[in-house]
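Please treat every number below as a calculation from the coordinates, not as lab data. The model shown is predicted, which means the values in this text are computed figures rather than measured ones. Cβ atoms are built from the backbone, for glycine too; each structure is taken alone.
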Structure P
Amino acid sequence: MTFAMDRPGMPAFTVRDSALLVALTVFYVLAGKVGLHFAFVHASVTAVWPPTGIAIAAFLLFGPRVAPAVAAGAFLVNVTTAGSVATSLGIAAGNTLEGLLAAWLANRFANGRHAFARVSDIFAFGVVVVPGTLVSATVGVSSLALGGYVSWPDVGPIWATWALGDLTGALIVTPLLLLWADRRASPLLRHPLEASGLLLSILVIGQGAFGGLLPRGLERYPVAFLCIAPLVWAACRFGRRAAATAVVLLSGIALYGTWHGLGPFAVVPPAHALLILQAFMATMAVVTLVIAALVWVSEKESSLLQAIIDRIPVMIGVYEPNTKVSRLNPEFERLTGWTTAAARQVDLMAECYPDPAYRARIRAFMEALSRDWYDVDMTTRDGRVIATSWTNVRLADDTRVGIGLDVREQRRVEAERERARAEAEAASRAKDEFFAMLGHELRNPLNAITVWLHVVEMTGSLDTKARQIIARQVRHLGGLVDDLLDVNRLDTGKIALRRRPVNLGATARRHVVPEGEHALSRHGHGADVNGVPASRQGSRPAAVR
């Protein structure tokens with residue numbers, strides 16, 4: 001169900017938005033009434049003003065659209081307390097402007113609703129809320145003074161109380177609301193027994209420091225520092241949300257005790273005691289939130305680093321300066337068989353490098369902190385030797401981090417590459433030798449043909465012997481060319497060689513020149529001018545296509 005706004009182009013206003021504005025108005029009024037209960041210097045001015053924190057958180061979470069609720073709440077809480085309609089409108093305007101200005105500055109300089117995630121943003125938030133508190137105090141006190149409800153000589157103390165109350169509300173209440181608006185699960189739920197112990201310690205220490213539980217005479221001593229312990233506990237063990245909650249709980253206990261004249265701050269008049277208390281709790285709030293943010297960031301970075309270490313496909317070992325193992329990642333365990341628990345029980349260096357001399361070289365490499373990679377042969381838990389390569393990093397606390405690679409596959413590939421290179425070089429040499437031989441074989445028949453053609457040119461007649469020699473040498477050239485083409489076909493896969501038994505005797509007889517032909521060769525009838533037997537002319541190895 002929605003209601004259209006009066007001006008065209010404006011977004012529809014939902015029932016949920018209406019309920020939000022009503023709830024915020026009621027919450028603001030109730031918190032304001034609680035704060036004004038501690039008003040000392042003026043009925044409309046108090047050092048305890050949680051509505052400032054509510055307004056800033058609302059603007060950061062929901063934007064400027066909640067301004068009517070903040071203005072209505074501020075007006076109602078003041079008009080029903082003291083002053084007139086005019087002064088209440090002035091105060092409401094100042095309170096609304098305070099929230100809008102603080103939220104705008106927080107969004108601009110302090111990471112907005114996530115202002116309590118980093119230390120720098122926490123300090124930035126503490127700074128950016130100051131202008132808003134000054135504006136609210138100035139507008140509010142001026143409205144009361146102009147309306148005749150504050151005498152001008154009292155403006156200074158009233159203005160200071162107003163500004164401090166708003167600042168404290170911003171630093172204590174805003175973190176609580178913003179952090180609880182985060183829907184992520186709280187560590188409180190994961191450790192219920194410890195959380196119960198933390199709550200009990202807050203109650204006991206709060207009552208001891210501000211509730212009068214200490215023996216008479218001790219309550220006036222500066223025992224407020226006891227509150228640091230549970231706040232640090234909450235920040236370190238349960239995170240930012242629990243830390244902000246612990247601050248609010250302790251603030252409530254301290255406020256109640258100081259109001260009743262108890263605790264270390266009650267040695268001065270109530271108005272001053274509340275100012276000192278609020279300043280103390282605001283300081284504790286900032287310190288606690290800073291510790292919680294530091295722990296949260298550290299745990300976040302540690303979780304991220306752990307996730308990377310566990311999933312990265314390289315070996316990672318974390319060692320103390322004496323090479324005692326702190327942590328080994330799953331890849332280290334997969335390759336070597338050593339788990340972190342098992343490695344802590346032995347001297348892992350001695351197990352992985354049994355040879356003392358070799359182990360000494362590894363230690364020297366680790367101490368040198370070279371950025372280079374060092375090839376290492378590691379002995380696994382089951383006695384195998386694997387080829388690895390390592391580099392080392394030394395952290396600021398002298399912790400050593402070793403990063404190792406399994407290079408067995410790399411070495412195999414390199415060996416294959418080297419073998420392929422050697423084979424390619426051998427093939428290149430064989431090809432060179434083949435072409436050298438081919439050139440020689442081609443020149444022989446060409447020389448014979450050239451000589452006999454020259455004889456023909458000189459005599460002018462082509463006799464039977466010349467024709468036979470030229471024909472035989474042409475056939476020989478054709479055979480050589482065919483052999484060359486067969487080699488090319490073998491390289492391109494167009495010829496398949498088939499192995500089969502061969503009668504070496506018959507092959508030898510077929511290729512060796514018979515004695516008769518030698519005789520003919522001697523008489524010039526069976527050989528060419530180069531002494532090539534006629535029986536070899538045109539003979540070629542058989543190949544199957």
Structure Q
Amino acid sequence: MGSTMNLGKKATTSTDMKKKETISYRWRYIERYLQYEQRMFCWIQVTQEEAQELEENGIIQKGVGYRYNQPRTGHGMVEYHVDTCDLFQQRMNEETIFGGKQSVRYESGRMLIILGHDEAIMKQYLLTNKHWTGPNGEKAISPKDEGLGIMISAFQCREFGFGMKITDEVLATINRYREGKEYLDKDAAKAKRGTSKKAALTSSPFVLEFEYGANAEGYWVYEHMVLQLEDCVDCLKVLYPEHDFIFMLDHSCGHDRQREDGLNVENMNKSYGGNKPKLRDTYIPQEKGYLGPYPRKLHPGDTQSMVFLSSDDGPFWMSAEEREKKRKDEVIEGATVKRKLTKKELQEVLLTHGITAKGRLANMQKAAMNLGIPIEQINNKILEGWEGKLKGLLQILWERGWINNKNNKACHNYTITGKKNEYNLLMPETSLKSLMAGCMDFEEEETLLQYMGTQMGVVVDRSPKCHAEIAGEGIEYSWGCMKNHYRRVLLDKKRGRENFIKTVRDCISEKIITRDRVQKFSRRARRYVLGYHVLWQMQQGIIHDP
């Protein structure tokens with residue numbers, strides 16, 4: 001059996017929140033979320049008389065809601081979001097299955113349910129910072145370490161609450177649907193479960209326990225996430241085939257793995273070629289967010305190839321004679337060059353030694369050297385031509401009109417990270433990476449998990465970085481509720497592995513994280529969404545006084 005290595009990860013810093021790209025993504029996410037709501041079970045319709053009474057009593061704000069007349073009777077009605085007041089949510093929980101009705105403004109089509117996701121780690125001796133002390137200052141003896149640890153990977157939504165309760169009878173129906181089928185990501189299934197075949201589910205997959213660490217089940221990575229996602233999708237397809245589903249995830253290492261041919265600026269050089277993987281072609285749907293202000297080759301509706309084709313003119317900065325001379329690779333006789341193995345090549349070599357390696361290239365190289373595995377190859381020296389090779393950042397951006405090639409000085413005026421001005425400040429307009437990352441197709445490139453979700457028939461969306469307050473349909477507040485309850489449990493009831501796991505399960509049970517609480521947590525997250533939306537409207541001059 002092979003072992004698993006966690007070779008490092010890059011954490012999201014608080015400075016990410018200030019980045020232009022992060023703020024831009026937040027506005028687009030909020031716009032998408034408010035559009036999603038039009039198809040969700042989160043609405044209530046009341047008569048105008050009842051609405052007026054609620055306004056007069058100060059229960060709801062005056063003038064809010066969508067006012068319309070019933071088609072048959074012509075009677076005046078008002079439609080509200082169930083979050084408008086507690087009364088609405090309570091009534092809809094009693095009258096409907098999902099805690100809300102369909103909007104009258106969404107006349108036909110498939111309804112939508114959003115499931116928020118997150119992971120949380122529970123430490124055995126997670127204690128409150130406050131302690132009772134005796135008259136002489138005595139304190140209870142506390143454990144010296146944090147004890148055992150377990151990670152919970154869970155989904156929650158307004159409609160089902162925290163997780164999803166599935167009876168044995170329903171689970172049997174789901175397993176009949178899964179029988180004989182394989183996971184879409186066969187490699188992930190083989191790596192983590194030993195086979196690509198789907199095994200029978202023994203419990204609801206919407207809440208999973210994971211014992212992390214080098215001596216336990218390893219570390220939660222993409223492979224675990226994509227398998228849990230497909231297990232949940234199978235359940236939803238059987239139980240609610242008439243609805244659509246969005247799985248709302250955050251930006252974490254387990255979710256952000258890129259497709260091998262994904263649009264990633266980190267996999268591009270300045271000029272062309274190199275050992276970087278080839279990227280897929282991309283479609284240019286519009287000018288805004290894709291095309292720049294300078295003369296360009298592409299127009300809206302075009303598809304941009306990321307590879308130089310034989311029919312292409314070649315790198316724009318070369319003369320016609322130079323392009324033809326450097327079209328093909330040229331082997332230099334008698335000359336050799338050492339080439340370091342790529343990250344993918346190192347992974348394959350380590351896998352032959354029974355090691356599944358994750359993380360940064362430098363750490364993989366160190367792991368290989370510790371095992372006596374060469375990290376370099378000796379090859380014939382080749383003068384690389386451009387035909388059939390990956391286009392560099394300079395060429396891609398020039399084709400889009402982001403490069404000012406006045407006086408043929410583009411090669412000198414732009415660098416990978418950008419140049420500094422006379423005040424030693426970085427000029428982002430000279431950074432090829434910054435210009436490329438700002439293009440919408442690169443910024444919104446699907447992760448591998450999102451791509452797999454599309455193949456499963458669901459949407460995987462991601463909340464903005466550094467915004468836990470609006471993530472996962474309020475699941476961060478559920479973790480806070482769980483941990484607050486856990487801290488109040490007596491220490492003796494947490495000692496030992498069985499007691500620890502039982503206590504954690506009690507804290508995430510329906511008795512603690514009730515559906516009513518999940519709906520309130522979702523409401524809290526939505527209020528932040530609305531707050532950011534109002535802020536955006538004020539910045540755009542749409543409104544002046546919220």
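For which of P, Q does mean count of other Cβ atoms within 10 Å over residues 389-396, calculated from the coordinates, equal 23.6?
It traces back to Q.
For P(r) over Cα pairs in 20 Å bins from 0, in percent, the calculated result is 15, 26, 17, 15, 10, 10, 7, 1, so let me know which of P, Q that is.
Label of the originating structure: P.
For structures P, Q, which has the highest computed value of relative contact order in percent (Cα under 8 Å, 6 or more apart)? The partial results should precede the final answer.
Details: P: 8; Q: 19.
Max of relative contact order in percent (Cα under 8 Å, 6 or more apart): Q.
Of the structures labelled P, Q, one was used to calculate helix-only ellipticity at 222 nm (-39500 (n - 2.57) for each DSSP H run of 4 or more, over all residues; to 500), giving -22000. Name it.
It traces back to P.
A value of 0.00 was computed for FRET efficiency 1/(1 + (r/R0)^6) of positions 77 and 437 (r between Cβ atoms, R0 = 41 Å, to 0.05); which of P, Q is the source structure?
The structure behind it is P.
Can you spot which of P, Q the value 0.65 was calculated from, given it is FRET efficiency 1/(1 + (r/R0)^6) of positions 101 and 253 (r between Cβ atoms, R0 = 35 Å, to 0.05)?
Label of the source structure: P.
A value of 15.6 was computed for mean projected area of the Cα convex hull in nm², for residues 229-372 alone; which of P, Q is the source structure? Don't skip to the end; give the middle numbers.
Numbers: P: 13.1; Q: 15.6.
Structure Q accounts for this read-out.
Compute FRET efficiency 1/(1 + (r/R0)^6) of positions 21 and 93 (r between Cβ atoms, R0 = 30 Å, to 0.05) for each of P, Q and report the one that scores greatest.
Values: P: 0.95; Q: 0.15.
That would be structure P.
If distance in nm of label points 7 Å out along Cα→Cβ at positions 397 and 453 computes to 3.0, which of P, Q did it come from?
Only structure Q yields this read-out.
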